[in-house]
Structure 1
Amino acid sequence: MTQEQLAGLLYDSLNNKIMPLADDLIVYPAHGAGSACGKNMMKETVDTLGNQKKMNYALNQPSREAFIKAVTDGLTPPPGYFGMNVAMNKKGYESFEEVMNHGMRGLTPAEFEVAAEETGALILDARSAKNFCKGYIPQSINIGIDGDFAPWVGALIVDVKQPILLVTDEGKEAETITRLSRVGFDNVLGHLKGGFETWKASGKEVDTVNRITPEEFATKADVKTDLIIDVRKETEYAAEHVEDAYSKPLAYINDWIKDINPAQHFYLHCAGGYRSMIAASILQARGYRNFTEVDGGFNAIAKTNIPKTNFVCQSKVLKA
């Protein structure tokens with residue numbers, strides 16, 4: 001069933017079953033801001049139906065056709081892990097206690113290295129972008145726990161059965177395992193005991209990401225001759241971007257990465273530095289190293305004098 005067909009069924013259900021209910025009815029969303037299950041989701045966790053009728057963009061469409069267009073326009077395809085979650089719900093899965101016991105197994109640097117080599121596990125580093133770029137275990141993928149962690153794990157790792165070895169800040173192990181499990185990623189084999197500092201202290205190989213300030217970017221980059229890659233969503237890019245930058249959303253990195261010329265240097269940024277560091281870690285894990293990531297992303301770049309397009313409100317972009 002297509003997204004448009006599902007939206008049509010939703011419209012019919014809303015009009016026949018939901019809208020006639022009393023305005024003081026309390027509603028609780030099934031998903032929140034940042035979820036891959038929709039768009040323009042509110043961060044609030046409770047509201048009245050009456051207030052939603054007044055301010056919700058989807059509930060204020062004049063027709064069924066307008067509703068379908070409003071809720072599906074710009075909506076990306078569902079992440080690949082959604083289908084795998086459905087299969088898990090049907091076939092069953094390990095208890096959370098077992099998942100937690102496996103993940104909470106602390107490994108020394110030597111044990112961690114052996115586990116990575118013998119199992120083919122993905123090394124997931126959940127530290128902040130600012131700490132990751134200064135030093136990380138080679139081949140690690142950075143998805144920070146303090147951002148939209150679970151949605152990006154699901155969108156980029158996809159396979160819920162993928163073995164995972166964790167690197168986290170000390171004390172964040174249980175939270176990271178829990179948030180992975182909530183989206184079906186239960187195959188956590190363990191974590192680096194003592195965090196990255198123990199790896200560094202052991203004398204094992206360390207990698208870094210070339211990150212510069214937005215001021216350095218504005219001074220060094222030439223928008224007419226340099227390749228600049230913006231990994232924000234298409235709507236963010238459409239609202240305003242660095243002049244002549246290319247729109248390459250992080251969600252589609254597996255599609256566009258093959259188009260990158262390893263010999264050509266490029267600059268990489270997102271909105272604030274979270275997504276561009278994810279992209280940077282994936283690029284370097286696949287052998288692309290001739291790039292510079294910009295700290296602070298477009299939010300900081302916009303405050304410099306680098307040429308930018310005229311701003312267009314994102315709400316207008318979504319409705320276009």
Structure 2
Amino acid sequence: MPPVAWLQIFLLRLLNRLAADTACRLGGTLGILAWRIGVRRRLASRQVTDCLGLRGPARARVVRRSYASMGAQFVQVWTAGGPDGPERHAVVLNPRWIDLQVRRHPSAVFLSSHHGDWDMAGHGMTRHIPEVIVYAKAQHNPAMDELLNAQRWRFGVKVLMVGSADRSTGVQALRALRRRAALGIMADQRPWEGSPVWYLGQPTLGFDGPAFFAHKAGVPIIPGFAVRRRAGVSQLFVGRPYLTTGDRVRDTQHVMDLLGAMVLAAPGQYFWQHRRFVGTRPELPPRAVEPWRTRGVRLLADQQA
């Protein structure tokens with residue numbers, strides 16, 4: 001093993017001894033430093049303006065908070081399984097509701113985004129469902145992916161990594177749904193291919209995995225997200241099930257509206273630094289109504305497609 005890898009492992013083990021709130025404050029400080037330096041700040045600011053219409057001090061507050069939130073998220077995950085990991089402070093807002101949905105739908109696609117405390121959103125579901133699997137896109141650093149996924153195993157979440165040409169993990173995901181596991185998908189990032197839809201007011205391609213897996217396995221899509229209430233403490237909210245129609249584009253559009261409603265609930269905790277809207281955009285007719293904007297987080301509770 002090269003010396004750099006040994007150093008990484010040593011530093012991560014040191015982080016594991018931190019309390020979750022301390023790790024969040026440390027990560028938040030590092031995030032603010034990245035914001036001050038200007039790491040992707042222009043990109044994040046432009047996307048906040050394009051998607052939410054914010055400018056000036058209002059935009060600056062959202063962007064600055066986003067950097068602090070992403071920093072806290074990255075450092076906090078390494079404290080999982082430690083003396084005071086974040087799993088000790090994750091609160092489920094509606095546990096009886098989740099238990100009811102699990103009884104009605106033993107298997108489901110759980111929809112979330114890179115927003116708030118997404119690792120603790122997955123952990124929160126492990127309290128109610130025996131097997132929780134997250135379907136995620138492989139990152140550029142395989143070694144870091146391996147270390148992160150090992151951490152997620154520590155609080156009960158198994159990760160299936162998918163590559164651009166890899167179909168085997170899709171088969172594994174379907175098999176998991178058919179044996180009554182929960183399949184978590186964070187469908188907000190830019191896909192390699194997908195359905196032409198609107199997301200956060202922008203014409204783009206939407207990842208149609210949630211609609212595909214739910215329809216293929218005959219299970220609903222259940223939206224949910226966790227927000228960080230303070231350093232080291234998160235709260236998980238789970239909405240009503242959505243039954244797919246079989247129309248891939250229509251279902252994917254509804255998925256993207258649900259994700260937009262999550263973002264709008266706490267825009268300062270969203271991953272605005274991701275290059276979401278690059279490349280050629282599809283030509284779509286304008287929308288008379290944007291449900292994520294007009295109904296906000298109520299969309300997760302009403303589920304009127």
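Comparing Kirkwood radius over Cα pairs in Å across structures 1, 2, the highest value is found for 1.
Please compute relative contact order in percent (Cα under 8 Å, 6 or more apart) for structures 1, 2 and give me the label with the greatest value. Result for relative contact order in percent (Cα under 8 Å, 6 or more apart) over 1, 2: largest is 2. Structures 1, 2 were shown, and helix-only ellipticity at 222 nm (-39500 (n - 2.57) for each DSSP H run of 4 or more, over all residues; to 500) at -10500 was computed from 1. Given a computed value of 0.85 for FRET efficiency 1/(1 + (r/R0)^6) of positions 29 and 261 (r between Cβ atoms, R0 = 41 Å, to 0.05), which structure among 1, 2 does it belong to? It must be structure 2, since only it matches.
No lab work stands behind these numbers, since they all come straight from the coordinates. Bear in mind that the values here come from a model prediction, so they are computed numbers and not experimental data. Cβ atoms are built from the backbone, for glycine too; each structure is taken alone.
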